[in-house]
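Each value in this text was obtained by applying a stated rule to the coordinates, not by laboratory testing. Source: prediction; values computed, not measured. Cβ atoms are built from the backbone, for glycine too; each structure is taken alone.
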Structure I
Amino acid sequence: MTITESEILSAKLLIVDDQAVNIALLEQMLRGVGYTRISSTTNPDEVCAMHRRHRYDLILLDLQMPGMDGFQVIEGLKTNAADGYLPVLVITAQPGHKLRALQAGAKDFISKPFDLVEARTRIHNLLEVRLLYKRLENYNDELETKIQERTAELRESEARYRSLTELASDWYWEQDGLGNFTKVSGPVLEMLGIQVEALSEDAPSVQVGWNEAEREELRATIAARQPFLDFVFNRVNADGSARKYRVSGEPMFNQSCRFIGYRGIGVEITTR
């Protein structure tokens, strides 16, 4: 991820100084090396509103101004919640103000009288960092948007899947990693005539009416984390009537490839 010289020279700059001659000197220097988008003001009260409108890539800020000084301007800029990076380069003739300005949130400083080579270098370096920060910010926003879109697509796909499985089967089911049913749709309780029971090896040992040989076979498949298709198992109800069911299922894994359970469909195939 690199920033081109063209991007740096087309960055938006704001010069804030109560002395018009200082503004003219800085602007002449910047335009002389190719910067094209330069604004200025001698009124520090305007800075925060101007930055909210234009989101400058760098603000060259004089600290010593009548009325509202540069430190107060920095504090005002911090209230702009839309900008997590404070793009301020302070200008001062007071050596003692440099550390205070950095502690207040300024990113760098240049001293009066200007050393033009130093000033150009510091401005260039700060703009490069600022533009990299903006590119990363935009990338994160785009990534978040894509994640939200993908999540919505997955939810829509899951809803369609469940709808289709409900149409093609008597019930849809999901189990957690311990074999406990977490989701069941369809008239499964009425068909089975019991509470839904887990099928894994961790399930309760007493399962009245089920064919234990079939259950052990299904448990072994689940323990091996294997899918199963059209597995048939039988149950004898309390009144002696026989019921037959066919189930299909597949294991589910999270993004870390950790097993989190099974999902599948089932139908009753009892001969009526």
Structure II
Amino acid sequence: MTDSEDVIHSRIWEEVPETDNPFAASACFCSGFDVYGDLLGKASWVEYLYLLFKQEPPSAEQAVLLEGLAVALANPGPRDHSVRAAMNAGVGGSTHAACLTAALAVGAGQLGGAREVALAMENWRECGHDLDAWKHRLSHLPQEQRVDVWPDMEHPPGFDPHGASCARPIRQTLTYLARCSSGDALPWLQQHRCELESASDCPLAMTGVAAAALVDLEFNAGQGETLYLLLRLPGAAVHALEQQAYGYKHYPFFKDGLELTDDPGPAPQHDNHRERVG
């Protein structure tokens, strides 16, 4: 590639054009790997995903960890705000793209969303494995620098402000991922979970487990925030499709509010031709 201003610069991707069509690629390289010549059929989805984000292939342990995280996050379920947003859009007749956009918009926030994961990852960067530093940070939440974009956090990131105790799926996920990880964050979190929950006065949330896993996978906060959004989309998609097929009358949140008491019946049919005026 040249240094021309007309060339898109990317360390991630390179294309070799076809000899008879400069707008079609003859070969595509991701961080030096021939995608369709080498990776296709040999690399798994999560291995390729890691390569895209990190520009280097994952170790065997990192691939297993990322795959476990992807399974744990794939479907947050109808209780999750982002999934419910997609379901609402689906049952309301929105396009499939709009359903996914709704899930992304709601799932980007600070209550169980991707922004919370990014802030929890920042806590790891600031506190590391210093339990006293964690206790202080969890009880003295940092203030946002851009309040025009994000309001101040109202609960410790990575913990559930509405939870009574740490839910079983979260404990199961933490146990499995800590066993898979070659990093330090997940095992440390598992060891000190109860102390951190006491300091935050909240049980650990899935955002906290995801943040520790993403730290062990050596992603930065921006990469982790983006991956968290991406990995949760499958559940939002399938629940939106399911509710769209059921229809709004089987959707408990809308059916009573949309019941017409004075239905005027079908709209009258009009002839398409016009009468001639003599």
Structure III
Amino acid sequence: MKKTFTIRNITSAAVLTALSIISTIVFKLIPMGDLVFLRFSLTPSIIMFTSLVLGPFYGAVVGMVSDLIPAMIAPTGAYNFFITIVYGILGVLPWIFEKITSKFRSSLKPPFAVFISMGVILGGLAAVLFLTDFIGGQVFKGDYVLVTKFIILGIMVLVSVACCISVTLTNKRFEQNVLEYSDMPSPNETALISLICEVLVMTVLKSLAFFLFYFLFGTGYSPSFEYLFLMIFLGLPANVTISSICVYWMLVFDHKQLHLRLENSKKDE
């Protein structure tokens, strides 16, 4: 039984690795114009899901390979091994955070932590747009800079509202079927884990990885950490929304498939 379980984990990890590689390559091909360090992708969601379901080892492997292989077969510049390390960390932390949040799962029923965090992120985004010259100074220039700022903020507000509504509705559904899903984190818990990972790993650590790489190995081009951080931060509300929704529904799908396999194995016996 243990051998079968191990083979199943390896097979699942292989499938998830393939999906993450495809996701990374596809989203790398989407042109971002002057926002060269900004990315929207399903890859972090797949890595976080792997960590929660298969554990930190498989999560780290899937995370690192999901960056390493695309960097080799579809390079968009010099290979940055610091980014590979960041994706490896992303594959470990969700498992750790889930062990922590499971200790106070009942107190996470109200989604206040997610709502407040999204509000703080939007406030930070507004400050970046209107209190700094990042947009209109370092990135976009021209007669429509103010309009661009309002468009970016408006889109991110709508996306954040959609995230909060989705988490609220799915959490109500979760609580109505809590006995069925008692062995998996709630939508609120999943959203909180995704939010922390997106902020800490995919924004802070990823910015630091780019900065260190260009600082140590850049040939005449060395952007500041602030510049890198602010560019990646612009997409944070959207990336939190993608991860919060996708990770939870992947967990639901995996949960249903697991119980279906158990039912079929009982029938075979």
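Tell me which of I, II, III gives 1.7 when you compute distance in nm of label points 7 Å out along Cα→Cβ at positions 135 and 215.
That value comes from structure II.
A value of 2.5 for distance in nm of label points 7 Å out along Cα→Cβ at positions 159 and 239, calculated from one of I, II, III, originates in structure II.
A value of 19.7, 72 was derived for Rg and Dmax of the Cα atoms in Å; which structure in I, II, III was it taken from? That value comes from structure III.
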